[in-house]
Every structure is written in structure tokens, then in C-alpha cells.
Structure P
């Protein structure tokens with residue numbers, strides 16, 4: 001298989017100083033000693049791709065030119081020379097974790113089990129070459145087998161849209177079945193979070209600005225009495241029903257949702273912050289202090305989370321909202337996503 005691959009390929013690239021993606025011919029990458037070369041099958045499109053294109057003040061590892069795309073699923077083509085003891089084999093379909101960490105024992109993040117915020121590892125599609133291309137290389141630590149019954153499109157979006165939600169709810173928020181959770185936002189991550197919370201067994205109060213998304217929550221089994229009507233103040237809704245909100249999961253992150261979250265959460269409660277539509281929000285110090293609130297931020301997920309997520313998708317516990325698109329249409333898909341014309345996620349399908 002390795003002998004038949006081309007020398008070059010076209011990829012969607014970010015050029016520093018240019019807010020538009022560039023369709024550019026680049027060499028097909030070759031795996032390093034611990035790298036795995038994959039032929040992409042599907043690449044998920046994320047709202048953060050817009051931020052990556054338009055915000056020029058970025059972390060130190062960002063390269064002047066790099067391939068976009070941080071959600072991927074592909075088929076293994078070749079292993080690096082140092083990869084010996086692995087159950088993986090050429091031809092396997094695998095999900096690709098964009099930031100698996102460097103794995104070094106002296107890494108200040110990886111040594112504390114925080115690989116997704118490691119600054120030394122490769123960041124696929126986040127300042128370094130990612131998955132909007134026919135081929136990609138990823139360290140073997142970030143490769144996860146895709147179970148039977150999970151499509152490449154589902155596996156691709158699972159790496160971020162589902163994995164980020166799963167890590168936030170299970171690992172950061174530690175949501176329990178006994179809790180009442182208020183969920184802001186049923187977008188690309190939020191609807192996956194709803195399914196995850198619902199599976200835990202916690203009561204979920206759901207708020208979104210689109211009736212169509214709320215209807216999907218009702219289909220999932222959320223009682224209409226636990227749906228905040230479009231246009232209704234969440235603060236009034238909670239007060240009128242005398243609800244005690246243990247955790248607020250904010251997958252929106254606007255000034256309004258962040259303020260409302262601090263109002264509606266009970267004393268001793270948790271604010272789980274994932275969305276960041278407004279990049280700066282205000283913590284009301286007196287409210288936070290008097291109510292003894294916990295403000296918990298979450299970023300990404302981990303390889304272990306991804307394995308659990310893929311198993312849950314295979315069992316039908318989580319059903320990602322994803323529809324297919326074409327790699328060549330990435331710019332228009334991203335614009336539609338930014339304009340709110342897309343529900344859930346789009347996975348760009350590659351030709352095998």
C-alpha cells in the first residue's frame with residue numbers, strides 16, 4: 001500500500017496573515033519513528049476552524065503555514081520504524097486524536113495526566129498539519145481503533161465534538177445521576193452532552209434559542225416540562241419551578257448564559273464552562289463567594305475518553321448529529337456553520 005501512495009496531495013491550509021483557507025499542493029507526509037501514516041476517510045468541521053483562520057495571535061507552536069482539520073478518521077497505511085508491539089495493523093480504520101500529548105515523563109502536563117494541553121506534542125489541525133488532506137501522520141499514541149457499527153463520519157466528529165463533551169461531563173464536572181443539570185446550548189457539542197448526561201441518569205433542564213433543537217431533545221426523552229421555552233428567561237424558569245440546579249453546563253459561553261448560570265445554580269453548585277462565544281465573561285465575585293460556587297473550565301478530551309466514546313456510539317448510547325460533505329467544499333461548509341445553517345456537525349468525506 002505504501003508504494004502506491006502519491007508524492008504530493010492537495011490540502012486546505014492556513015497561511016499566516018490570510019483569514020481564508022488556501023487549497024494548496026503539499027508533499028504527502030512520511031511517518032517518523034513513532035508515527036502512523038493514515039489515508040483519511042472523514043474529517044469533521046468545527047466552529048473553531050473559523051477562529052483558527054481569523055485569529056492571528058496564537059500559541060508558540062503555530063507554524064506559518066499548516067494544514068487545517070483537527071477531527072479525523074482514516075485507514076492505516078504505514079507504521080513508523082519504532083512501532084513494534086501494537087495490536088493495530090495496516091488497513092485498520094482508526095480515529096485520530098489531535099493532541100495526544102508528548103508522553104514524556106518530565107513533561108509538566110503529560111506527567112499530570114493532562115496530555116490535551118501539552119505544548120510539546122504535535123497539534124493536528126491546531127497550528128500544525130491536520131486532517132483536511134488525503135493523508136496525515138499522527139503519533140501512535142493518538143490512534144484509536146474504530147469499533148464495528150461506527151461510521152467514519154461518526155468516528156471523525158467523535159474525536160472532538162463528542163470527546164470534548166464527554167470529558168467535560170464525566171471528568172471535569174463529575175456529573176452524577178442524583179444531580180439536576182441545566183444545559184445551555186444544543187449545538188455541535190451540546191447535543192452530544194445532552195445524550196451523555198441523559199445516559200448518566202441525571203435530570204437535565206435544556207435551554208436553546210432554536211425550537212428545532214429543543215424538539216430533538218424531546219425526541220431523546222427529555223420531558224417537555226424540563227425544556228425552557230424559546231425566549232423564556234432561564235432565571236425566571238428556574239425560579240418559577242423552584243428548581244435546585246446542581247451543575248450548569250454552558251456550551252454557549254456568551255455574557256448572557258454565563259451571567260444566568262451564576263444566578264440559577266444552587267449554593268455550593270458547579271459552573272461547567274465549555275463554550276466561549278464571548279471570549280471574556282464576568283465572574284460576579286460576591287455571588288460566587290456567597291454561594292460558594294465552583295467554576296470549572298474544560299478543554300478537549302483524552303485518548304482514554306475517546307475509546308469510551310466510540311464504544312458508546314457503537315452501542316447506540318450516543319448518536320452524533322453528523323451529515324456528509326465534500327473536502328473541496330470546506331470553505332462553504334464552514335461559512336454555513338458560522339451562519340447557523342447547519343445543525344450538529346458536517347464530516348468531509350474523502351475518496352478511498
Structure Q
């Protein structure tokens with residue numbers, strides 16, 4: 001049975017060149033970057049070359065890149081330090097954020113009695129930037145946290161416009177760019193956002209490593225303590241093989257960006273054509289969506305909702321109903337709850353997310369699998 005992987009928004013397959021890079025470091029470059037002997041110095045060199053490589057891809061300085069274990073850690077660190085150390089008294093976010101942001105904002109509200117405001121979501125799934133302007137008319141020390149590409153629907157935030165609004169209103173701006181870095185160009189000298197985060201396993205790198213971009217002189221303080229690694233901002237011995245693998249994965253992603261984006265965009269068009277032809281009453285959730293994500297509500301009865309992913313899995317087809325971090329939940333998606341009617345929420349919705357490793361045959365097998373349910 002052919003395995004069909006269409007869940008690339010939850011994680012991606014490692015690029016073969018990344019595996020080679022990581023294997024070399026695991027076997028040959030095993031020194032601690034904090035050690036002063038030759039093995040340590042060599043490890044330190046690899047660490048800093050990786051940092052420079054990543055910074056170059058997003059047009060940042062190497063000093064602004066801090067390595068973390070994942071995007072979730074980076075989101076928690078930035079938001080918590082903004083409140084605790086930068087004296088932010090209000091967070092503006094949206095109800096369609098990843099829970100790494102949403103739950104952190106609510107936890108900080110409980111701990112520090114800060115104000116949390118939610119910007120409105122349009123019926124097409126986009127953030128209402130006019131409402132953001134209205135919210136920012138209240139002058140308070142504010143952090144705005146809005147994701148670039150929604151991980152469930154793929155709706156895209158106008159990052160340049162959101163940054164401009166925040167700058168004009170003297171608000172700090174943090175964006176979860178986990179779904180977009182490595183898949184679209186982000187120029188942080190052009191887009192003067194304060195904080196962004198990334199996770200390597202979303203762009204064909206290893207799990208367990210990510211990074212935060214923290215603009216110079218931000219004033220952020222560490223989340224925990226114990227060492228001077230990462231300029232004292234993120235103590236703990238660096239996972240060198242994972243960091244080097246992430247740098248290689250990001251380099252490959254941007255080297256092949258135009259080719260891969262065109263290929264994946266063609267696959268998405270084909271998928272939408274097949275869905276329209278074979279399931280004419282299906283509904284695509286969200287407009288202006290990212291080129292590798294399709295979220296579709298299928299014209300099936302509500303009783304098939306809980307079994308649809310399992311049924312496809314039995315045929316070797318991997319898709320999801322939403323964020324992988326909530327895969328064990330039977331509750332409706334908190335993202336779709338903002339844009340769908342109560343009736344449509346009861347119907348099965350699938351998130352189908354593509355990579356350059358996919359083919360039209362994969363899509364044909366998905367459609368045939370759905371037709372058999």
C-alpha cells in the first residue's frame with residue numbers, strides 16, 4: 001500500500017541533505033560549543049556559521065537569532081518577557097492563533113492581570129486590520145501577537161501592513177511565522193517587526209529545534225537560567241546537530257523556493273479542481289490562503305466526522321482535521337469556530353497540506369479514498 005503524506009503543516013519529511021549534514025556532526029563534530037579545546041572551538045564555529053546562515057536568509061543580523069527547542073518555546077519566551085520585563089500591560093491577539101500564543105496570552109492575563117483584547121476575524125478567515133487600528137487607539141504599553149500564516153486554514157496576514165500599524169501606534173509586534181518561514185521570503189530589514197519565531201521541522205529540518213528573531217536592544221530577558229549560552233538569553237548546551245540541520249534545511253528551502261512554490265501551487269490547483277469535480281458541495285474554508293494549505297468542509301453527514309481521518313489512514317493516507325497539537329481532541333477547531341456556522345462545524349473538515357515531495361497521484365488517491373467513505 002502506497003503511503004500518501006498530506007499533513008505537511010504539522011511536520012515535514014527531512015531533506016536527504018539535512019540528514020547527511022546532521023549525521024556528519026553527530027559522528028565527527030561532537031564537541032561542546034562552550035569548551036575551549038579544539039573540538040569545542042570547531043563546534044562553536046559550526047554553531048555560529050549556522051546562525052549567520054539563518055540570519056542571511058531572513059536579512060537579519062546573526063546577533064538577532066536565538067536558538068530554541070521549538071516555536072512554542074520561542075512564543076512563550078517572547079510573550080512572557082514582554083509582560084514581565086518590558087512592562088507590557090495589554091496583549092492584542094486573535095482567536096485563531098496557535099494555542100502556543102493563545103494559551104500563553106490567557107495564562108499571562110491570569111498571572112499578571114494584564115488586558116487581553118481579540119482583534120475581529122472576517123468571515124473569510126482574515127484578521128480585520130481596521131479593528132486592530134481601533135484597538136490600538138487606546139494608549140497602553142501593548143504587544144500585538146498575530147500569526148503570519150494560519151496553521152489550519154492557511155489564511156495570510158499582511159505582515160507589512162500589520163507592522164506599519166503597530167509602529168504608527170508605538171506597539172510591539174510579535175508574529176508566529178512557523179508556517180511561513182522557509183516557504184516565503186521574509187526580509188526583516190524591510191518589514192520592521194520586533195519578534196518572529198520559526199520551527200525547523202516545518203521546512204524539512206529536524207524536530208526539537210527552532211529559533212527566535214529578537215530585534216536588537218529589545219530588552220527581553222531569559223525565560224530560565226543556568227548558563228551563558230545564546231548570549232545568556234537561552235541557557236543550556238546547544239543541540240549542534242539539530243541547529244546545523246535547521247540551517248541547512250532553511251538554506252535549501254530558500255535556494256529552491258521559486259521552483260518548489262510553483263510546483264506546490266500547481267498541485268493545490270489540481271487538488272481544488274478534483275474537489276470541485278468530485279465533491280461539488282464541498283466548501284473551502286478561508287480566502288487568500290497560503291499555497292500549500294487547503295482546508296475543506298466535505299458534504300458528508302455529521303456521523304462521519306470522527307472517523308474520516310481514521311478511514312483515510314487505513315488506506316495509507318495521512319491528513320488532519322486541524323493542528324497536530326490538538327489531534328487527540330474531538331472538539332471542533334477553535335479556528336473554524338470563528339468563521340463557520342454551527343451546522344457546518346458539525347460536518348467533517350480536513351486540512352490537506354502539501355510539499356514538493358507530493359505528486360498528483362497522491363491527490364488522486366486522496367480523492368478516491370474520500371469517495372469510498
Structure R
């Protein structure tokens with residue numbers, strides 16, 4: 001245990017130091033200069049502070065007030081060394097944060113008992129602090145594990161939805177990364193960017209209600225079929241809404257609004273401009289870009305630069321201009337995502353969020369693996 005002893009009297013310093021060091025495991029730092037003692041207090045975490053009342057430059061009350069302003073010393077026992085029995089002085093010391101008083105004129109036996117009591121109190125406070133720190137660490141670790149499991153469950157659910165019309169799961173990952181890149185390029189808070197990255201993969205969860213005959217159809221959908229497709233945002237919102245998880249609630253917001261358009265011509269509610277949640281406006285750009293540059297049952301893949309031109313051409317109509325500008329400004333990062341080989345996808349995901357690294361690639365050749 002570390003004790004800071006502050007007194008301009010060398011005799012008193014020696015006397016108290018001798019008393020303190022009779023206790024096993026106590027290391028005393030003695031200072032005759034209160035200003036130098038404050039410097040020590042800021043650089044070392046003392047468990048007990050004993051300070052004289054009458055000192056040059058800074059008296060004991062002012063010293064206690066200063067040391068209590070240092071975060072570590074909010075609960076550390078601080079005792080004033082004084083022979084002043086004036087109630088005004090003692091009250092001022094207590095108001096400044098003094099824990100107890102040591103009377104300079106007290107007999108040796110009384111002073112010894114008081115010092116021992118202060119040492120016991122300091123040890124108890126330190127023990128409580130250590131317990132609180134350990135408990136906080138355990139809570140933080142448990143919370144982190146819960147968030148990792150939550151992220152993994154979300155991603156696996158997204159892959160289950162995507163497996164109906166995609167055999168690798170790369171679309172899910174790319175939309176998540178593009179969304180995160182756009183959000184970061186817009187200067188949004190890092191916590192939001194990370195949550196968006198984790199929630200974006202569930203944007204199409206409502207497609208579980210779309211029949212395969214429509215979802216996998218090669219060629220243009222007729223009006224009735226497209227009407228069924230247009231229901232998936234509302235279905236997705238109903239699946240995810242009402243959760244106690246902020247992440248799932250964000251995913252519900254994205255699922256419902258990612259097909260809305262900046263000019264109000266989108267679906268399901270015809271929202272326009274900033275009435276569309278920012279998360280959905282970001283994911284809309286990411287989702288459409290990946291759809292344009294990916295082979296689908298009804299179309300071939302478009303070249304990256306051509307797809308970017310299409311996105312920019314629809315800025316202010318389909319897309320939020322700020323999201324499109326951010327996407328274009330991070331083009332080199334976007335290309336790096338597209339160029340990530342399927343075989344290294346999990347490694348790339350592991351660098352971003354560890355839980356998703358445990359998610360396997362989807363393959364339709366399950367029978368071959370079983371054999």
C-alpha cells in the first residue's frame with residue numbers, strides 16, 4: 001500500500017513515517033513541499049494521504065480540495081494533520097473532503113491507533129476498488145460476448161435468407177461493408193458505422209415470404225409478381241420490429257425503408273428526402289450497387305465504373321446525394337472490397353468483426369460435401 005505524507009515539519013514527517021512503516025507492506029512517500037506533493041499525487045496512485053494544515057504556499061484545506069479534484073482520489077482516505085481544535089477549521093477541512101484528523105499533540109499510543117485505523121480504512125477502500133474494477137471487467141467481457149453472439153446470429157439469419165438466390169453469401173458481406181464505408185465517408189460516429197455494418201445484412205429478411213418462383217424467375221416480373229416483391233420490406237419490418245436490441249431495431253428500420261427513394265417514388269410508403277431513415281438511405285446505395293455488379297438469374301453483371309455512373313445519375317432521384325457523394329469519394333476502398341477473393345472473405349471479415357469470421361461460406365453443393 002502506498003501512502004503520501006505531506007508536512008513541512010521534518011520532525012512530524014519522521015514521526016508519522018516511523019508509525020506508518022511499522023505496518024507491513026506500506027511504502028511511504030514523504031514531501032515537505034505541498035506543490036511537489038500534488039505532482040506526486042498526479043503521477044502515482046496513493047491509497048492514503050496525510051497532510052498538514054499549516055504549510056507555506058498551500059495550506060492543508062486547499063491541498064485537500066486540489067487532490068479531491070483528481071479522479072483517483074475521489075474515495076481515497078485523506079486525513080489532516082493539525083493541532084488546531086477550532087471547529088471552523090475542522091468544518092472547512094471536512095467540506096473540502098477530509099476523512100479524519102490526526103492531532104499533532106496526541107499521545108503516541110493514540111496517534112498510533114488512529115494511524116492504524118486509517119491504514120485499515122485505506123486497505124478496505126482499495127479492496128473495494130479492486131473488486132469493482134474486476135466486476136466491471138467481467139461485465140464488459142460478458143457484454144462483449146453477448147454483442148458478438150448477437151452479431152453472429154444476425155449474420156447467419158441474413159445468410160439463410162440470401163441462400164435462396166445466392167450460393168456464397170458474398171452479397172450479404174459486401175452490402176454490409178459498402179454501407180459501413182459510406183457511413184464512415186460521411187463522417188458519422190464510429191459506433192453508428194459499426195452498428196450499421198452489423199444490421200445492414202438483414203435488409204432483405206422479408207424475402208422469406210416471397211415464393212421461389214418469383215424470387216428466382218429468369219426474366220422480367222409481371223405486375224402481380226412485382227407486387228409480391230414489393231411486400232418484402234413490410235414483412236422484414238414485422239419480423240424485426242419490437243426487439244429490445246438496438247441492433248435489431250436498426251435492422252428493422254433498414255428492412256422497411258431501403259427501397260424508398262429520395263424523390264418519393266419508392267415503396268412501401270412513398271417516403272422522400274430526409275423522411276427516409278439515414279440508415280436505409282445508405283444501405284439503398286450499397287444494395288443497388290452490389291445488385292448492378294452481380295450476376296442475377298435475370299441479368300448479367302455490370303462493370304464497376306458503369307455501375308457507379310448509374311448510381312451517380314440517380315443521385316437526387318433514387319438516392320440521397322450525400323450518400324452518393326460519400327460512396328464516390330471512397331471509391332478506392334469500394335474497389336478493394338469488390339476485389340477481395342471469395343477464399344479470403346472470412347479473413348477480411350475477421351479483421352472487421354471477429355464473430356462473423358466463424359460463419360462459413362454458403363455453397364449449394366451440400367450433397368457433394370456429405371459424400
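If relative contact order in percent (Cα under 8 Å, 6 or more apart) is calculated from each of P, Q, R, which structure is the one that comes out at 19? Answer by label: P. Of the structures labelled P, Q, R, one was used to calculate helix-only ellipticity at 222 nm (-39500 (n - 2.57) for each DSSP H run of 4 or more, over all residues; to 500), giving -17500. Name it. Going through each structure in turn, the value belongs to R.
None of the figures in this text is laboratory data; all of them are computed from the coordinates on show. These figures come from a predicted structure and were not determined experimentally.
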